[in-house]
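**Q** Each structure below appears as structure tokens.
Coordinate-derived values only; no laboratory data. Predicted model, so just to flag it, every value in this text is computed and none were measured. Cβ atoms are built from the backbone, for glycine too; each structure is taken alone.
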Structure 1
Amino acid sequence: MSKNDPIPNYTIEEMISAKSIAARIEALAREIEERFADTEKLVVVGLLRGSFVFIADLARELRLPVEIDFLEASSYGNAMTSSREVRLLKDLSSEISGRDVLVVEDIVDTGRTLKSVLGLLQSRKPARLETIALLDKPSRREVDITATWIGFEIPDAFVVGYGIDYAQRDRNLPFIGKVRIEGDA
């Protein structure tokens, strides 16, 4: 599907409930607190746009001093599958050299976006650089990368909700849902 193609009719089937997401985020926050217990301030970097709901809920659960920043990289556009090219659309506002950094990703699919972002951030010499992804699709992985923390492992399905979109739609859903294109088997 190109940028100008009409969006086909589709339905959304709930995969992960809002309650399950909230419980998992609480558990992940406790693990992150243990890892960064000695931090002066944790720089929590959300990868826009899909992580904005996740980073907000995670940051509220963390009992650590945090600074929030955002970076935007894209490999999807309006398509349902990830492209091979990763483009940096917005850089960090903060300096991260010598600081503890947690990168918050909505979903790790091919792994190309996360690997590209981590390469960029590692070159800025943070003290520690860890990653968390709400969703992981290991069956789609094209590069060798795994987030430090993973909320949920999911099958190879196109999903929306909880910040994740389909052509800028459905980010506002409180759950993770599977997109079913009408007419597809």
Structure 2
Amino acid sequence: MAVLLVVLLVACGRSSANLPKGFQEYRDVEKGFALLYPDNWAFQLDPKGAVRLSDPADSTYQVSVLIADAPRKDVKDITVFGSPKQVAERFANTALKKNLPPSAKVEILNPKQRKDTNGFIYYSFEIILANQGKANHLMYCLSVTKGKVYTLVTGSSAVNWLDRQERLYKIVDSFDVGIKG
């Protein structure tokens, strides 16, 4: 029994040693995804999504993952919806602008594509929402697998953006939809 405990502790120590300082991993084997998040954040129940993790001191500083059925059964990856820029523009125009006042400004930045070691393709982009002198930076990462669209969203107010930007990029770049049970 003691040997088993030591082996488990060593294995856990090795996996956490590979993580960037100040981060831990959230892994949902059942839903098939993983991501890194700051180690001082807490898990919250999110009835609309798969997971929400946030800073207990600032609930606007968070990451959420949403999972939805792909619009068609033949969708194998995110590229079927267009380029990263096209997807970001469509997302901004259909999902965001319809819920904003007409005076709000929406700016899309840094649309890009990445492919992980398992061949999964991800689109990520930033959106700045500005209205009445206030702005928020939102970062999205989308991927498709097993007939599902996975959407990670995180962000920060413009006031805190420079302090949080690097950590938010780490979260977005860590998103992995190839987790198997």
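**Q** Have a look at 1, 2 and say which one yields 15.1 for mean count of other Cβ atoms within 10 Å over residues 136-143, as calculated.
**A** 1
**Q** In terms of FRET efficiency 1/(1 + (r/R0)^6) of positions 40 and 72 (r between Cβ atoms, R0 = 35 Å, to 0.05), which of structures 1, 2 is highest?
**A** 1
**Q** If you work out FRET efficiency 1/(1 + (r/R0)^6) of positions 96 and 168 (r between Cβ atoms, R0 = 25 Å, to 0.05) for 1, 2, which one comes out largest?
**A** Working: 1: 0.30; 2: 0.90.
Top value of FRET efficiency 1/(1 + (r/R0)^6) of positions 96 and 168 (r between Cβ atoms, R0 = 25 Å, to 0.05) goes to structure 2.
**Q** Of the structures 1, 2, report the one carrying the highest value of Cα Rg over 2.2 N^0.38 Å.
**A** Largest value of Cα Rg over 2.2 N^0.38 Å: 2.
**Q** Please state which of the structures 1, 2 yields 2.8 when distance in nm of label points 7 Å out along Cα→Cβ at positions 32 and 144 is computed from it.
**A** 1
**Q** Could you tell me which structure in 1, 2 was used to calculate relative contact order in percent (Cα under 8 Å, 6 or more apart) as 23?
**A** Label of the originating structure: 2.
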